[in-house]
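Below you'll find a set of structures to go through.
Throughout, read-outs are computed from the coordinates displayed, never taken from laboratory work. Since the structure is predicted, the reported quantities are computational estimates derived from the model, not experimental observations. Cβ atoms are built from the backbone, for glycine too; each structure is taken alone.
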Structure 1
Amino acid sequence: MHPDRVPFLVYANKKGEIQDCPNLLMAGRSSHWFFQPDLIDIIPLPEGSDLFVLPGRFPVGFDPQTGDPVLLNQNPDIPRNGIQAVAAFMAPAHTALYTAAYEKSRPDLDHLPLFAYTAVGWLDDRFWVCGFRSDTDIRQDAAGYNVRKIEKETRKKLKAHPKNRLIQHLGKCSLTYSCPAAKNYFLNRHEAPLPTSPTCNAKCVGCISLQPSGCCPSTQDRIKFIPSPEEIAEVAVPHLNSVDNAVVSFGQGCEGEPLLQADTIEKAILLIRRKTSKGTINLNSNASLPDAVERLIAAGLDSIRVSINSARKGCHTMYYRPQGFNFKNVLESILVMKKAGRFVSLNYFTLPGFTDDPDEFKALCDLIILYRPDLIQLRNLNMDPDWYLEVVQHTGKKRPMGMQNWLQQLKELFPDLRFGYFNPPLH
């Protein structure tokens, strides 16, 4: 569903109260460029999404008469009430085509929290966003979560397994952080998380589980222990045996890099596969240790999701800040998986204006040609866009391709390549 005309710009006053500006149309931002979105770029705000006000940021809209971008630096209704830009954080399975259009009121503002900031507007008594549904899988749709049932099933399983530290940790993820993957585990469906690693070998600028003091806060606590293979199997085996199209995944937002716990994971996979041959065992990873990946393949690993922000070594290094590995090692891990006939997804953090930059597009195409991943997961980069562009030293001198055009060209060039959002079941 798309609107019949471009929605209006929305803004918030200093109290955070949101209203629309009928004199200006919504705008989308792509790197340092502002665009008036096409109607095909706009969908209703998905259920389960959130709206954020952006302190110290002035909204940008388009003049419907001239077609020019306009900076709205004071409240058009009551100037003394102040003005802030507004963005949407879209529900899972949706990918942004434009980020929120704004300019900073001053250069020394604090970074925005670690979320994605999608352009949002207002029309016909509803909010609209610049994005699209990138996966038809409903595993994390808001309509599928009943709060009372989640709490009941979570507490029931916590009570039944008081000595399993991993299950107790996942209970906190479900009840405190509202983690969709943890909630699905307790609801006995879809994909179950298997966090294992309290440490990491990268210092990602946008890490959602660990940030230095004084920086923007991480969105959840990192696991503080290494679960035993038996604790892991106690989560994984019943899930794989009882759930249709079941997936269990090492490597979650509440941990560091799982490959650092390859010994534990290897033992856990062997234990799981001794007890069941059902379902898919997946690893979400920075793919930094190809030798460890090879060991996990031998143990029975079915698929890997390799997280990258860029197909270019320089931009990857500036974001990941790797400790003891490099981009070549990441590519080697992909090659190891493909040589073993296993499934490879790229967890490709997308940001309009960077992802669809012509140089980045070429680098991604080269990577696909050489390493032949099976799937690209179109995950929105959860990070202040200005901060990210500064970190990877992206100047935005080349006009972006446009995310719709970027995706269409990839589909035409690589007809066998799949696109989605989630780790797919393979069996």
Structure 2
Amino acid sequence: MTYEKALAFIHSRGRFGSTLGLERVGTLLKLLGNPEKKVRCIHVAGTNGKGSTSAMFAEVFTRAGYKTGLYVSPFVEDFRERIQIDRRLIPGEDLARWVEKLAPLCEKTREITGTEVTEFELETALAFGYYAEEACDVAVMEVGLGGRFDATNVIESPLLSAICYIGLDHTAILGDTYAKIAFEKCGIIKKGRPTVSYADQRPEALEVIREECRKKESPLLLPGLSSLQITSLSPEGSDFLYKGETFHLSIPGRHIVKNALSVIEGCRYLAPEFPGIEEKLKEALAEVSFGGRFERIAPDVYIDAAHNPDCVDAVCDTIEKFFSGRKLIAVMGMLRDKDHAYCVKKIAEKADFFFAVTPDSPRAQPAEVTREEALPFVPSAEACRTLREAAEKAVAAREKAGDGVLIALGSLYYIGAMKRELLAVLEERKEEESRESH
């Protein structure tokens, strides 16, 4: 099987199953020989911050010399970003080989359970199989959706469960209150195993986390915000003091600093079992990278996968902190099952130019609808037919603005492709300027 055929097979499966539960993925993994039982895992759930938290954990363990798997979702530019070892993407031939091995097992699973293995269940089984085969010392596994019924929740006894910030997202599936959503996320907490929580949870979410840890006799590690002092914030990262120690964090944003506290506390707890990780904390945080989170792709050009209210609030906080008084050029694409009206309003209120696009997803909100939501705040807002058109118009608007800042944000289902288009247009402009100067 070729890599292209493997990807086509993965994407041909439904993202979510018709019934919730772990029966399908459990059956598939059993047919595979239960590789999940051979890998020691850090399990990461939450509404926002899972990806950066997972990347930071993986960076620490990798730099300390441990062979470290990293499973995240979705991806920005390359599907293989989802399955990594030591921050290197799974080779295409390995992914194809594993899909070829799993394809007949998916059929057997359907015969046994009566339902089709989903895309995410297949990817999760592939990740566990690959990490077990490669004899990883540890794997950092990011939850896809929720926690209790997520395919990754076949992990029986994690090294550590991490609960990132809990907000209101996927409310039709997970519940419409912070407490209900927290309960679903807390499904990854396991008896006797430690749990670390985001430092600044809403009280109603934290109450649920505390109660679930109490029921499951899980030691709760709660970072102390009173011990945190952020000394500098910039688009290049942050400097902060925590419990008397200084740190530099390469990923920008106040909220990312709070994610880092979970990593610091988690690694300090696990340090006796994994010698060297505490000593590598500072180096790892200073060097870690994670695409699509206020990622600078060119001078004054950024992308961010902000797709729900809390993410957008964080982006707005960053804009106010770093770019106050400058013209803002926004490119935005949203999914219709998100709180798009709130997200568009918050960004449009700050934007001088606004270009709406349609993400590549069956759940995409049409660009014209996004434009209509922005119009009360940016009368010149435009709906673009293609990402290329949006890139060309946004770059032109930035040039017109003089010292403008361009940010493309919204769904991860378009942000990687948008990055490519922006870089292509910027390169073309540079070549044009070079020709004109000669």
Structure 3
Amino acid sequence: MQIEELYAYFLCSTGVATDTRKIKKGCFFFCLKGENFDGNTFAEEALTKGAMFVVIDDPKHQKNNRSYLLVQDSLKSLQELAHYHRIKFSIPVIGLTGSNGKTTTKELVNSVLSQQYKTTSTADNLNNHIGVPLTLLNISSKTQVALIEMGANHLEEIAFLCELAQPTLGYITNFGKAHLEGFGSLEGVINGKSEIYHFLKKNKGTALINKEDKKQSNLTKKQKTFSFGQSNKVDLHIKNKTLRLHKNISIEVDGMEIKSGLKGNFNFTNIAAAAAFGFYFKVSIEKIKKGIEKYIPTNNRSQWCETDSNTLVLDAYNANPSSMRAALESFLETEKEGRLLILGDMLELGNFSEQEHQEIVDFIESKKIDQILLVGPEFKKTNSTAINLKKFLTTDKVILYLKKTNYQNKTIFIKGSRGIALEVLKNYL
């Protein structure tokens, strides 16, 4: 089936779905394959639940029904359809990637830009080879700016996503030790994330950069940029106005103080980037302030919350050595008394895993912390002589321990990779 014909069917639908649990009446359902499932087997169910058309790539599941659309590869067809839809629009498209802070920055930028523009933005963290096409297909005639988060765990992935999304403006939050198993090294991470710079340079786009990040500055010397930072040699000067370490981050832009809902010094750059995007798109400083100040972190990302017994700093959505170290340093600077750490394994580190987990243990052992709980097989293998440190193979074993332990008046920092599921611990603290 030609892409033009598939696109005609798409235009008759109410949107695209790849999960039968998220079907809306009249939608366009793509039957995708995964490691443990074949989406073709859900085609009939999708139609029963209200889908208008189903895209299949296995002739065995086709029926004499005009609602079945047979293609060679459902995933490839989804990606081609998204690209075809994207190039129908001449709007600004922001590509946003990086090792840490992508989703927080994306939410902040979207909050700022939506004060003035109709935006289409990546939902949650649907930032991969499936999520990016789904976001692109959400662009409508009303969209004035599209914001596309791009994740990657190996080389050439960002380049591929850029070809799909055709960003006109791009930003890399930072380069850190994330997905080392796929990238092979920190240098591999830098090369992989920088693929967005290469795309922008080739296509005469603009790279928004944090001027204080030397890697960003060096990698974009020969292309069009819009810079921000605390020095005066930038397009937008932004000052960190946070008065005390335990307070929310405040910035000053163009004489206006903006108080965010985020803690942790590592969030300063995320907030500053949102302000810079606002200035680039000529959003008034008053609207920039409103957009930043209304954003409250959710989804277990740097959330400060109170239970009946303790204060929790819940950052259990993801973790890698760079984000773990930065978040720990910020927490330990902020809180001086009654500190408890619960750290989960950092996944996808490959051959670097043993070394990186040991370095985190060595770092926290040198600090004055009431109690340290380490969770997961990687942390379990580390060496430690600290008497205030306990190791648990699984989250379930930590729960058993917490049920027997009555922690009171502690400030508890919780961080680990999503696969460790540390967020369930908040019910026992």
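19.6 is what came out when mean count of other Cβ atoms within 10 Å over residues 159-166 was calculated for one structure; which of 1, 2, 3 is it?
3
If distance in nm of label points 7 Å out along Cα→Cβ at positions 295 and 391 is calculated from each of 1, 2, 3, which structure is the one that comes out at 1.4?
Of the structures listed, the value fits 2.
For which of the structures 1, 2, 3 does the calculation of FRET efficiency 1/(1 + (r/R0)^6) of positions 239 and 327 (r between Cβ atoms, R0 = 30 Å, to 0.05) return 0.60?
Clearly, the read-out refers to 2.
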